[in-house]
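Below are structures written as structure tokens.
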Structure P
Amino acid sequence: MFILTATLIFNPSTENDSGFSTQLDRAASQFVNRNAVCETRSSRSAELLARYSDSILKKNAKVASDDSDKEAAMSEVITIFKFIDEKDVFMEFYAKLFGNRLVKEISASEDNEETMIKKLKEECGHEYTSRLQKMFKDIVVSRTHTEEFKNKTRNNNSLKVDFSIKVLTTGHWNYKPSNPFILPIEIKACQDQFLQHYSQKHSGRKLTWIFAHSRCEVKFFPKAEQANFFIFTTTTHQLSILSIFNQKSSYAVDEIRSLTEIETENDYLYKIIAQLLKTKILTSSATGSELPSGNDQISVNEAYKSKKKKMNISQPIKQETKTESDLTVKRVEEDRGLATQAAIVRIMKMRQRLNHNNLITAVVEQLQARFTARVPLIKKQIEILVEKEYIARVDGERDMYEYLA
């Protein structure tokens, strides 16, 4: 990386000159936050660094294959992270990708995950990484829930599938509840039994199911009499569609919609069917159309062949991935407004009276560890707090505010 190379090349000749180091830091900050990728969105560098971190910490990482390589790569990430202005954007994307690794169980190592959290904590403090640590705790506690549930059902032999659960705390995870649809009978039985088990242990708590992030493993026998089979990792919606083909081998698309009740808004159901057609597990009577229509006949491909015995077909719908970055940035902007209000209240509570310019300066300084607070944003939040009567303008004194207890 340019910053690392520059440090290695110039430090010996400048004998660690502090003036040179300061200028190098300014140049590095300018390069990291004002480069070509930031022209479309100023926070783009923060997002890309979070995604690079994800590529390091995933299983089968191409960037760093062993632990020593990962350690070096994580240290490089932290070096660049120090220069990132919008650290809140980095954390929002990092937390989203971190959660994805935990839920899908695709982390290369929990030790590496903890090391990265520790490095971020050393840079920005406990509060910055507290959400990540709480997410980690949810996964650990969920293992206990799963083990207790399996032991209970193993004794009465009531489950027909290998079922595991992750109970996530609302607020730590930015997951939306799934729209209702008809679950396969086997999965519905697991859901009902777990709800009963959980409510007995934790009365008063409400569970909301997030099927969009659930994954299933299903065996596919192209012909019932064949011993040969394939194993697919699917989404719950994909499984809902595939499971109905256990009753008969062919359905019209409208029948699939009726039997699964998967939403059709933004062509969601039709896009899932198109995914399954693309994998050649299912076939369609129609040819040439990108998305199936209501009268198209969808059938099981009894002639299915593949060199791979096990495949992951649980890819997200393209429409979901397209707007992901925009939604994440929008969420960060909303959080910035609240963080700015909190900073203003803390400062005014401590100082009691403060003029406008000094308040702006104090807010910028207090928030600079998370992001660079812009003056228009601060002014807007001051007006909101005046309306809410947290602070007030002092009569007869221009640009002076006072704290209202």
Structure Q
Amino acid sequence: MENNLSPLTIAQHARTASLALQAVPAAMRHRVLITAATLLQRRKKDILAADTADVHRARHKVSPAFINRLTLNEKRFSEMIAAIRAIARQKDPLGEVIERRKIKNGVVLKKVRVSIGVLFIIYEARPHVTADAAALALRAGNAVILKGGSEARNTNRLIAQCFQQALKSAGLPLHAAQFIDTADRTVVKKLLKCADDIDLVIPRGGYGLVKWVRKESHIPSLSHAEGLDHTYVDASADIPLAIKVIVNAKTSFPAACNSLDHLLVHERIAQKLLPPLQTALVPYGVELRGDAKARKIINVKAATMQDWDTEYLSLTMGIKIVPNVDEATAHINAHGSKHSESIIARDKKTIALFKKNVDAAGIFVNCSTRLHDGGVFGLGAEMGINTGKLHARGPVGAKELTTYKWIAEGNGQTR
């Protein structure tokens, strides 16, 4: 859609559009999202056909996990539409007075929530991210530049067109949602240098993409990186609850970044937990890889040192036996990605230590890491799960795509 424009022009157009978006009432941005959802529903047949073609072309070039993420089926399409409508229904984040105080000279200070401005979203595989990113950005009054993976290019193009048509119908600039319709990576490289016009870049994909963006960009970034998630089962755990949570975290969507990769088990409960857990995972075809202690209890493949640093994105899970919660947290902090970490325990002191000492965007107590999701958290959707610590952490929704400015109201005060 933006093939004929230079990267600098794309960025400048987005900047101009962002200023226009900031000036319109929330009701207009709401209407754009509702219209976009309606247009997407009307073009459902075309979009699903485009995705089928994209999947067919990619099938023998990428992993099964990648194909899973690339596939936009009926269920995922419906969820995409529902997410846009949920975002549209959210309370407008702009204009909120975050803080108010009067200083000694009588001036009233207000910290007011405002849009960031221009967002550049670079993502892989999942075509629904086109819709999520556009909807969240526009809801928060931001212009957005979208660059999806080339494998989903045809599907992404149709989805982006619906948002541009919705903007046009509301009399808003089409450049508020631009889609980079090219596989030429030099365009992305040049956009990453447009720090005067683009305020924030968000890479959403594997660690390779995130690392590349950080290296090339002159623009601040929020990183949706890999998962590599753990569940620690303490000696105090309820075993049936543990098995239920682990099976869900591992099997409900193995290709997701919030799926379980490695299980850490307290040595005092391992004999009781591992045999029934292995039996519960058999119907799902999960391949287990264990350390030496785990392999004395159940017959599984041997885990290597490389396994502990691997996000599987498949029906594979590593198992390590640990003597206590301290070793579990040390292992997580050494090998995890600061994404989603879970503990199954009844002992309150152990739970408190885990919550305090594990460094992650999301800690899940007696529940599945699969819950780490913007939709589940009530955000409608998410731009990604930020594993960094600046500006926003965890699921990035519309409110996380804002910043603030100070407003001082006085009656002639000087300094």
Structure R
Amino acid sequence: MNEREFSKESPGKLVAIDFIEHPSGPLGDARIAKTMAFVPAPLPPVVDWKQLQVEHFERYTRTVAELGRLNGLHKRVGNAASLLRTLWMREAKLSSQVEDIDTTAEELVLAGAGRSLGVRESGRESWNYVKALEHGVHSELPFSTRVIKEMHEALLSGVRGDENRPGQFRNCNVYLGNQSQGVRNARFVPPPCGDALVDAMSELEKFVNDKDNKIPPLFLIALTHYQFETIHPFRDGNGRIGRVLISRSLVKEGLLDHPVVYMSAYINEHKQEYVDLLRNISRSGGEAWSDWIAFILDAICTQARDAIGRSEQLIALREDFHNRLKETSGPSRLFKVVDHLFSMPAINIAEIIESTGVSKPTATADVDRLEDLNILTEYTGRQRDRDWVARDVIKIIEEDTPLE
């Protein structure tokens, strides 16, 4: 990290740290490399907030309007929370892609359903994102290091990365960049572990929960995301937790009724710009804050429109499924089964028996009916212990093309 790139207007300070490196591999000899780490100053930054509000008035108004449209759509849909859980799964898949975790929508769904056949470790790792989001949204705790650690524990427990201290702040110094080139060539070095990191997170918690804050909620979300990613409090999972926190904050700030606006698709599409904007703030502050706020507003607005389009797809698909049942005089219990497929698009005979209370022969006949209606598809190819998925629902999770 080149300390000469940091101007006097940088919203933070550089501190000297020692970094232990193993140039010949983890089992080789260690050496001490000296470098500088960046510790961000507590929020809020010193900027003209009135001027920023004027500058971004149209962009802010447009974003709030799209969030309002999304809320209105969901209010008109019965059982919207379970229906739109499908969008949580899509975000889990896309967020994993940002971190180069390769999985399919079907693997993700099967991992969430507790299946093992056809599920790689990456599928289980991606499902943990859904668990982290669910925990964060359902927790009544305010923005706090406690709830962030709990979400991080849900994200990393029981999967690759379990050795990275799930639910605990990192206890070592880290850097962002090519690990083979060493810390001296790092793109960025976040605060050292220990007091500097803990104090920075404590200050961030105070800022977010300051009720006297006059900063508009969407601006606050943008500032919070920058600060969290810059502090980089965990050894692994910082990006995924940072994106979960945006979704959570949109609900907790009263801007959304359900957490269905997600940032991963937008960040995937504008990844280099995202990284550059974060880096520019740390280097020089000033106008870089305005550029960053504009980016986050555009991201939320774009993703709100995308969520409207996908919500409409899901609503139409559920209506189509219901119509198929009505046209064939399907029993009323199957409407409940069909609705459940939007919160978990995988099901088996035992689960139908548990949810409807019918006998095994009746549950088997119900599955046969849903197969005949092309609502369910058997995916194991086995004669016993069979499982089914709703591929039309999974396609909406899998689809990467933006909707606006």
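Given 3.9 as the derived value for distance in nm of label points 7 Å out along Cα→Cβ at positions 140 and 196, which of the supplied structures P, Q, R does it correspond to? Of the options listed, only R reproduces it. Each of P, Q, R could give P(r) over Cα pairs in 10 Å bins from 0, in percent, for residues 228-387 alone, but the derived value 9, 28, 16, 9, 12, 15, 9, 2 comes from P. For distance in nm of label points 7 Å out along Cα→Cβ at positions 20 and 76, the highest value in the series P, Q, R is held by structure R.
All of the numbers you see were taken from the coordinates with simple rules; none came from a lab. Just so it is clear, the structure is predicted and the values come from calculations on it, not from any experiment. Cβ atoms are built from the backbone, for glycine too; each structure is taken alone.
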